[in-house]
Each structure stands twice: as structure tokens, then as C-alpha cells.
Structure 1
Amino acid sequence: MAGDEAQRAGVLLTNLGTPDAPDPAATRRYLAEFLWDPRIVSLPRWLWWLILHGIVLRVRPARSAEAYQRIWTDEGSPLLVISRRQQAGIQAALAE
């Protein structure tokens, strides 16, 4: 590295997502997108589509929504709230 070039640091924050609201409809949308990703479930697509739409998305959204309702805050999803706080904290630290 040349003497005049500043060193740069990068940070990559990731999470697997969260529903928009702690209700069955929003949870179903989130689960449909998340669970359709072939990196999450590696079954043949045709088989997984049948399982996902025939069983999982009929049963799991209501159950998952109940769990989300227990942890949801006034600010929203704890995962999203914490991720945003981490992002702001890291940005501030890197700015120094």
C-alpha cells in the first residue's frame, strides 16, 4: 500500500430477516420468502414447493406469529431493532 493511501475497514452485517408484523399474514409472507431460498432448504424444488405450500405455510405462520407477539416491541421486531442499533454503533465507531 502506498504511503498516502488511507487504510479502509469494512464490516458486513447480515441477518436472515424478520416479518413486518407479528401477525399470521406477515409471518406467512416472510416464511414463504425465507423458506423458499434453496440455501435454506435443499430439497428438490417441486417437492419442497408441495411441502411448503401444502403443509408448512398452512400451519406454521399462526404458531410463529404467536411467538413473535411475545417478543415484539413498540419499536418492532427485536432482530431488526437490534440490527439497526448495531449498524449505527459500528458506523459511529468507524467514523472515529
Structure 2
Amino acid sequence: MKWEQLRNGALMSVAVEAGFEVLVTIDKQIEHQQNLAALALPVVVVDAKSNALPALLRFTRFLRDLFASSLERALYIVEEGGNVLQLREPRSR
């Protein structure tokens, strides 16, 4: 879609306009870069140790289960063991 140049805020706006229902990312810093109380769509962070495909594939089942539920406009962090955190404000560093 040639959105590589878009930053997080602009990317979310364009994604909403294009009809996307959720943004999935491996950007763990997005929690501290965006106003979580004003997200334009649900954002899911895959908290993998690596962005290599084998590490990400371990999250498939957890993501499928999460997407089967009704997601609010919040930040969801999917951890290695499948635990899902829902945040409306950043955790302290």
C-alpha cells in the first residue's frame, strides 16, 4: 500500500480511512508515543523477542483469539505466553 513513510499517528488515520479495524505492530514504544485514550482504532502490539517469522508465528493462536473478541479503541499488548494487557494509558517505564 506504500505506507512505509507514514509515522504512527498518520498511519493510524490512513488505516481508519481505508477501513482497517485494527492495527497490529511490533513497535513496543508505541505505548509511550501515542495518546492511548484517543486512539482512532484498536492497536495490538505483538511483544515478541524478535521480529523474525518463527518468533512471530508463536503468536498466531493468541491473535486469532483476540480478534474473535470485540476490541475497544485501546492498546493491547500480547505477551509471549498469550497474556493480553489492555491499556488506556502508558505503564511507567
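In this comparison of 1, 2, the computed figure -7000 for helix-only ellipticity at 222 nm (-39500 (n - 2.57) for each DSSP H run of 4 or more, over all residues; to 500) is attributed to 2. If relative contact order in percent (Cα under 8 Å, 6 or more apart) comes out at 33 when worked out from the coordinates, which of 1, 2 was used? Only one of 1, 2 returns 33 for relative contact order in percent (Cα under 8 Å, 6 or more apart), namely 1. Looking at mean count of other Cβ atoms within 10 Å over residues 41-48 for structures 1, 2, the greatest value goes to 2. Source structure of the calculated read-out (mean projected area of the Cα convex hull in nm², 6.3) within 1, 2: 2.
Tell me which of 1, 2 gives 14.0 when you compute mean count of other Cβ atoms within 10 Å over residues 33-40. The structure behind it is 2.
Bear in mind these aren't lab numbers, they're just calculated from the coordinates by the rules spelled out. Keep in mind the model is a prediction, meaning the values are calculated, not measured. Cβ atoms are built from the backbone, for glycine too; each structure is taken alone.
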